[in-house]
Structure P
Amino acid sequence: MSEQDDNNAPAPDRDTANAATGSGLAAEKERRLALLDELRAAGTNPYPYRFDRTHTLAEVRDRWGHLEPGVETDDAVAVAGRIMLKRDSGKLVFATIRDRSGEVQLFISKAVVGDDAFDAIKSLDLGDWVGVAGTAMTTRKGELSVKAERIDLLAKAIRPMPDKWHGLHDVDTRFRQRYADLIINDEARHHFEVRHEMTASFRRTLAGHGFIEVETPVLHPEVGGATARPFTTHHNTLDMPLYLRVAVELYLKRLIVGGMERVYEIARTFRNEGVSPRHNPEFTMMELYQAFADWTDMMAITEELITTAARDALGTTVVHVRGEPVDLADPWPRRRLIDLASEGCGVELHPSMPIADVRRVAADHDVHVEERWGAGKIIEELFEATAEASIVRPMFVTGHPVEISPLARVDRDDPFLTERFELFVEARELANGYTELNDPVEQRARFEDEVAAKEAGDDEAGSLDEDYIRALEYGMPPTGGLGIGMDRLAMLLAGVDTIKEVILFPTLRPEVF
């Protein structure tokens, strides 16, 4: 099933089907619900309020993992976790529990816990959460275990876990029921561990460079900072339209005007666009702005952030792209967009060309062109059609035409281009940065071009933000800016092909119950 099909096809309502036959999931749920009733009738609360844990399971392994086979200690521990495996050997029960940090075996003896407690333990189901008080030991085979003296049910699982060995067969179900996916899918948990370490690494690196983390509004009165279609909403009390932010750029640059000099935000961002292996309507961007810097500084910090994040998250700077090892620590080449497009088309291209000539090249390569587009926009489309897919290893694509870069400063050597770059890896854009336009007169003219494009039918064009112009009129120093797509970078580091693998709850069509 394709990615788009996964998104469009709701999962079948298997509960209803099983209920009709009196078997399968519905029957198992009924059995477990009956156990709940028995527990409550016996005065046991199957959902207690708390449990006092002394050690995580990883801490148990760190402290007692060195024990020789067959060693019992008097070292008391209180641990908790979900029952993942259980094996009944008559007067002994062996169970494996898991918490966030790992797994440990439970050694449960009828002679230790007593007859009634032992019977209650044997009735526990896979998926139940338990709290265990006991001592550290190893079995004769050398398996580190907790010798249970008492086991408390912390949460009864009414629904059985997915099959540990076969997992969730339907990809859509994996993403929709992420809680179930995380229970049985070690790989899925690893993806989000990588993402966490990546984000934490960014914060450490930026703190080391003197950046301040800030928060800016999610609801914007104007659409700006990126070329994208927004989600719209309405504030009832103020009776005004608002937009979920498509970028945080204009607010962060206001802070540069205010003298904060180095700021960044790891921001949830929203764009009312399609869903694909590379796109989700809500996603995470890291944007930073640095006073007295330009695009060369931004390229340098991009390499540092990503290479350091790989090392921190993976223990290496080597990732695999299309099955081949790529060392992110190797220097990243820089190529102009117009040169890559020219090579892809076999024709020299530049935004200064007559528009008719550029349209002719587009027609020769079956690239669709809108009437309102200028030469710069068409050249970008030609780059995407003929050159983008060939970029595998990290590459900075530079020098975007002015027409498609309304917030970037004009290249100091070519008035038709800007001091802008995009980082591509495996034909995916991971980052976008530039020397920021800080001339309020030119910025107003660029915004007016955006308004004209919107009036001509471009739903993704921005609006004229008068307050941002006013901020620039107070004076913004030379500034470099950078945005990195955190979801796409997590895809690269985790080695996955779809953005849904690194977003805990991706956007899906509503489920039919």
Structure Q
Amino acid sequence: MPAAAPRGGSSQTSQTTATQAAGGTQAAAETQAAAEDEGAGGSEQSGYQTTFGSKQFDNVTIQVELWDRENAPAGSTITDNKWTKYVQEKMAAVGINVEFVPVPRGEEIDKMTSMMAGGTAPDIVLTYTYSRAKDYFDQGGVWELSDFVEGDDQAQNLKAYLGQDVIDMGKDPNGQLYGIVARRSTTARSNFYVRKDWMEALNLSEPTTPDELYDFVEQMVKNNPDGRTDVIGTSTWDDGYFLAAFSQFASDPTQSLISCKLTRDYYDEGVKEYWRFKNKLYNNGLMHPEYYTLSDDDVTSYIVNGNYATLEDHVNANIDSRHGYALRTLQENYPNADLVAIPPLKNIYDGQQYTSIYTAGGLIAFCPKTASAEEVEACITYLDWLCTDEGGFVIYNGFEGEHYTLENGVPVAIDSEYNTADRDWIRGDLFLTGNGGYFKTEEEYVTSYAHDYPGYEDHVTDNFKYASMGGHIDDIDDALYTSPAESELAADINLVKDEYLVKITTCPIDEFDAMYDEYKAALKDAGVETVNEERTAYFTGK
């Protein structure tokens, strides 16, 4: 259905009552004052009021998607718990009833597809696949949100928290706002970790170039001070630390946008050199002989049992829970062991340091046309509230004295185990306008995060510092744009990659060039040039 025309705002009395009932925010107070001034002077007011506290809604119900990870503690459900009740209580103060619609996290794309097709989607739908949201918008099934966000008196908390660059990520090339993108607290993506105790025992310096890294890994495998013969030299991601060191496009922002996982092996000569480097590591016994079969559990086991000399993994992987608090467990097995991140290598083309980072945006929330204009107005008001201290800060950090204390304005956990059981299981999925936590700056985020790992604060600080050092290569791929050909050809191109990437890594060194040429020919046949042409046209206008 077409978007409804903007309506007049509520009476000044009801707006004032709502502000007082909600405790008020500075933004809401300023909005109220401006509205009264405009009313006195006869100026036209904004059609919608979406700054939290600036309007009293008349018992409007909105449905909000909530990802279900099946991890609710005993006595709670994903939709009925301490934190959903907190949300509902605060929003009820301004006349908005929030109903949560659970969607299994692993099925969110399939569920979104069926709900959008059947007209049963909630009023706020979530996804990390921006192209899906834009497709629904292009088909006329999603609200254009500019009228609810861009006026001076609208969504002031949301705009202040997200910033214009993140808001613009939810716009199409014509400037139409089809979704609200969450702001990441950090864009740090990956680290390269080394056994510091072995490095020091062998009197090795931190490597600064790929060649130095190769020699470094070889020394740690063949001459490790523990005399082990089961050491794995390294593991690598295909698009993180090593991409930054080898990519010919690293210094070219436009080419970095055009390039994506489907096309970079074909067009970026530096990526070919990365695969040559990996082939050399493999052929000289510095990688696991069946690296391509390893599961996450295998990797964790090798880390905590001291098999890895070096490895690349997600930022803070040496400390956090995804590998079973790897360093802590490693030190239980080997008390003198240490696993630390090192700075990025110098790029083979220009000698500069780069890091592959996430885009500033996280998930995107959009409103299907099955929602009425008033419901959309309430939805944006809800998202605006999530950008306040009373909203997102409390949902993510909990309550002072119960979950945290403030140190220099930064929340520091009182009892991490209590927080994990009481708060952490749901906070990220309720806080829709931020990824990684409610923090005004990345420095605040890292300081707070480090306090969650007592005894390893310096490790955490270094992890995030090195993961963002130097120039940045945004890991955008589908985040900003998916070309029509990508949707059609991705499966065929990925089949080629699946077939050849192990071959080009494990083939004899003297066969590498011929194998890579064969790989590129197969990529061309699968349509990689068509994808590149469309992405080039999109990002350059040519």
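None of the figures in this text is laboratory data; all of them are computed from the coordinates on show. The shown structure was predicted, so the numbers you read here are calculated from the model rather than taken from an experiment. Cβ atoms are built from the backbone, for glycine too; each structure is taken alone.
Computing distance in nm of label points 7 Å out along Cα→Cβ at positions 99 and 275 across structures P, Q gives 5.2 for structure Q.
With Rg/Rh (Cα atoms, Kirkwood Rh), for residues 243-402 alone as the yardstick, tell me which of P, Q scores highest. The structure with the largest value is Q.
Which one of P, Q has helix-only ellipticity at 222 nm (-39500 (n - 2.57) for each DSSP H run of 4 or more, over all residues; to 500), as calculated from the coordinates, equal to -12500? Answer for the origin of the read-out: Q.
Consider the structures P, Q: one of them gives 18, 42, 27, 12, 0 for P(r) over Cα pairs in 20 Å bins from 0, in percent as calculated from the coordinates. Say which. Source structure for this number: P. Where does the value 2.9 come from, among P, Q, when distance in nm of label points 7 Å out along Cα→Cβ at positions 139 and 387 is the thing being computed? The read-out comes from structure Q. Can you spot which of P, Q the value 14 was calculated from, given it is relative contact order in percent (Cα under 8 Å, 6 or more apart)? This figure was derived from P.
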